[in-house]
Structure P
Amino acid sequence: MNKKIKIVIIIAIALILAYGVFYLTEYFPAEKIANDCLNGSENVSVSKCDSGLFLDGPGNDTALIFYPGAKVEYTAYLPLLSNLSNNGVDCYLVQMPFNLALMGENSADSIIDDGNYSRYVLAGHSLGGVVASSYINHTGKGDGLILLSAYPNCGIDKPVLSIYGSEDKVLNMESYNKSKGLIDNFTEFVIAGGNHEQFAYYGEQSGDGIASITPQAQQIQTVDRILQFINGLA
């Protein structure tokens, strides 16, 4: 191998490594309105735990384990989950390695195995929902699954609630519709005027549609539907 070819190979490897580092360290940071929820509220305490954050509200029967979307700082989902906790569903907000749920699929294991709740519900946004689906499929753990702008890539025999916004341009609707055949017990709710990014507070996402409702309105509807779904599991 001559010297020029070696130099080209070295440069190519360096570029690949540089891109890999950039991809793993680049993410959507949570906005201030989300990080302000780290202080908790009158009815909800927020504390660090091994998996990320634990939101402890007035409920003690059901815990929701949430897998964030790809490359989204996990605290961006605090307002949504704080609202849920305030309404009686304690929440575990999982901090994924490099903000990628694919690298922490089994994060729910220790939460479920070491916990004492009557019910555990898995939930996830976008890629986080896909990974939560995979976890339920291969472990059989969890009493239900909530997908926010997401769909499974494997069979799910637990009750599933799917929520997405009518203006979501990130969700692949062709793949989403095909995935319905993988689910035995399926409930769907479309938020009129909602989009992909407004389930959390991490700013504008490239390629997403323009929402005609506020993030607060989208998340209030989401919490209402989640509570109905969880109450139905009883």
Structure Q
Amino acid sequence: MEQPLSSPTFDELLGRARALVGDSRRRAVLGIAGSPGAGKTTLAGRLVQALNGDGAPWVAHVPMDGFHLADVELERLGRRDRKGAPDTFDAAGYAALLRRLREDSDGDIVYAPGFERVLEQPVAGAIPVFPSARLIVTEGNYLLLAEGSWTRVRAQLDEVWFCELDEDERVRRLVARHEEFGKDHDTALAWVLGTDQRNAELAAATRDRADLVVQTGGTAPS
């Protein structure tokens, strides 16, 4: 694996993303990993918007969050209080969708699940990926996790970039996000310093497996 660059500019990121598809216009999948609140979703959104500004839309955004297990299943499994941990996602289903997208063999619209943050629930069939999409940008905490079904995810990604943010700022942004979606300050802070922090440490431990490290100090939380 190549040595990650220190701090690429946004234009350099755009060029690198375009190069994944190249002149052949084959379908490629770019992964953006990082701890909760590090700016993954914002970076993915900026990339998709800028690249689709080249002309006809050819980039799709398919987040990992749509593969959260529903609360009713987390309750059955006794994992509701750890929502967001690796075993609270359908990792095998996520890997299977990425493989289908990467193979690009049937010429049909592929529907991916989304995630409704107000409800904190996955929503089936929320994201259409059209046959014209040549680059799929996907993002989540555990793209580089080398355990269980998560190992199948990395095999479907042409590159993985790791978002990194000053820890105090990451925590501040994450608390603010939890408050935005309904938690009071004390509950939000407890969740961030407990469940979210354990997940952040798991994600951070995978940093060295990334192809590129991106400093996201100028972006918002994901």
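Looking at structures P, Q, which one was mean count of other Cβ atoms within 10 Å over residues 37-44 calculated from, given that it came out as 25.9? Please report the intermediate quantities before stating the final value.
Details: P: 14.2; Q: 25.9.
Among P, Q, the structure yielding 25.9 for mean count of other Cβ atoms within 10 Å over residues 37-44 is Q.
Looking at structures P, Q, which one was relative contact order in percent (Cα under 8 Å, 6 or more apart) calculated from, given that it came out as 16?
Working: P: 16; Q: 36.
Considering all the candidates, the number was obtained from P.
Where does the value 33 come from, among P, Q, when percent of Cα pairs over 19 Å apart, for residues 77-156 alone is the thing being computed?
On the way: P: 33; Q: 43.
The correct label is P.
A value of 0.40 was derived for FRET efficiency 1/(1 + (r/R0)^6) of positions 85 and 109 (r between Cβ atoms, R0 = 30 Å, to 0.05); which structure in P, Q was it taken from? Computing FRET efficiency 1/(1 + (r/R0)^6) of positions 85 and 109 (r between Cβ atoms, R0 = 30 Å, to 0.05) on every structure in P, Q gives 0.40 only for Q. Each of P, Q could give Cα Rg over 2.2 N^0.38 Å, but the derived value 1.08 comes from P.
Each reported figure results from applying straightforward, stated rules to the coordinates on display, with no laboratory input. From a predicted model like this one, the values you see are computed outputs, not experimental measurements. Cβ atoms are built from the backbone, for glycine too; each structure is taken alone.
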